[in-house]
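Down below are the structures I want you to see.
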Structure 1
Amino acid sequence: MRIAVLASGEGTNLQALIDELHAPGGAVELVAVAADRVDAPALGRAQAAGIDTEAFPRERFSDRPARDAAITAWLEAHGVQLVVLAGYMALLDAAFVRRWAGSLVNVHPSLLPAFPGMGAIEQALDYGAPLFGVTVHLVDEGIDTGPILLQEAAALPAARTPEEVHAALRPIEHRLLCAAVRAFADGGVRPDPGHPRRWLVG
């Protein structure tokens, strides 16, 4: 399966995909990595692995739909079958989401539907939640409202800072995201006929 990753920052989830799954010509091949920042370290990680990269900074385009249409055209030119949002901080327009419906995956640092959107960890800390977690889900036109694929909780009652929580959740993010992508490649992700908002993995 030909995979693309969209990222904005360090690219640690991208690196996990490269280390665990990427096999040129194999069952999982990362063929394209795009970022919304020209200086995103994720682009360097992809280039080091021989993966084609491109930056689509906002200022290069007249508006979000124009940028996202350009990203779609670039992904289609690479024959992409699954798009993974791995720390991609830019909002995507509805046309992009519809084009990749069912093949657009995001990893989010909370137990959705709790604490959606930006600053999920900070939201949970402000709320006083002792339980944190990671969700891998399909993307729809809402904010972190798409069908949940995989989820794992982490009890961190002593955590006081976002950095502490991030450090604890990062290995979970890597493991769940890799598991979800592997399941897509194996044909093991499908809608649940008994529930309109649930997808089955495995």
Structure 2
Amino acid sequence: MSEHYYSKKPQSESKPKSWSFPLRGELFQFETDTGVFSKSEVDFGSRVLIDTFVMPTTDGPVLDVGCGYGPIGLSIAKTEINRTVHMVDINERAVQLSRKNAEVNGVQNVRIYESDGLTDVTEADFAAILTNPPIRAGKETIFRFYLEAYRKLSLGGELWVVIQKKQGAPSSFDRLEEIFGQVKVVDKVKGYWIIKAEKVK
């Protein structure tokens, strides 16, 4: 099988690079590497998700699933200092980079650890879960994650997903509606949908 950015142990030779990028009104310095998602810049889908996300009023921590080198989780943690942000990824190299980027950018209200989806996430009652899901992992994997996310959210908690229309946004919307009931498309930008599903029961 060819290597994907959601491989646990990337085999590609490490070639770290650093660059800066503005997110949520803050300038971040990121170190990235081969074998992680969008290593040269913050990808467009993640940027739309970051810009669109609004913290729910529900109390509780936040969870960034598939955090990569950290742009989503770190940008939210930096601007929501009273929340703890959990950041998880199956990719060991990505987790190491997220930890380094948290330190470089002075972000302390984070917990960064390895997890295959939500398998190793022991905490529950999250106020918000965000993801730019690995579409190439397959619809079955993504849909299973939606159900696991529902179980991990507190009442009133929200799942935020960015997904391209051509990569299955409509079917994701339908599946989320089956699970959550309360679902809406918050924004559509250049083929990317930002979907918010609220746990109301």
Structure 3
Amino acid sequence: MNKEYFAHETAVIDEGCEIGKGTKIWHFSHIMSGCKLGENCNIGQNVVVSPEVVLGKNVKVQNNVSIYTGVICEDDVFLGPSMVFTNVINPRSNVNRRGQYTKTIVRRGVSIGANATIVCGHDIGEFAFIGAGAVVTKEVLPYALVVGNPARQVGWMSEYGHRLTFDKDNVAECPESHEKYKLEVGKVKKM
């Protein structure tokens, strides 16, 4: 049976994974049993994808990323170099908490910058943008731009990754796509 994905010869792929057509897995990465990778994903060097992780279609995982059990990434998510997810709120070396993993959902179109940390149990809304080095300790709204440690919201982003500037009517236009967005009651929606 011909596989429909590419895996570098140094990658380790455990039995029992599902890997979508067109996905590429690069040097020294480990894809563990029970995880599901959608079509056309790109898994960079030295990436760990733990058991039961789900990645949608077209997820881009840069080098040195750890994606632990309990994480679900929807389609078109970008995970920047050396970013990391956690999956246990109160880890202790001498206390076994396997099976007590806290779920984190990363919605469609999210970008997470280099060296960011996502503390488990805090979902990230669609098309949110997490700045490099941010430490996410609470839920992130759709289209939100968050930075810092702890991460705080400093603005809004378009689906094309441009910062939005709202006019007096609370409408903003993406300079690249020319799509319009409306800010109402502290939330952004595409018009």
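A short reminder: the numbers here are calculations on the coordinates, not readings from a lab. What you see is a predicted model; the values in this text were computed from it and never measured. Cβ atoms are built from the backbone, for glycine too; each structure is taken alone.
So helix-only ellipticity at 222 nm (-39500 (n - 2.57) for each DSSP H run of 4 or more, over all residues; to 500), computed for just one structure, reads 0; which one of 1, 2, 3 is that? Walk me through the numbers on the way to the answer.
On the way: 1: -10500; 2: -8500; 3: 0.
It was calculated from structure 3.
Taking distance in nm of label points 7 Å out along Cα→Cβ at positions 17 and 81 for each of 1, 2, 3, which is largest? Could you put the intermediate results ahead of the total?
Working: 1: 1.4; 2: 3.3; 3: 2.2.
Largest value of distance in nm of label points 7 Å out along Cα→Cβ at positions 17 and 81: 2.
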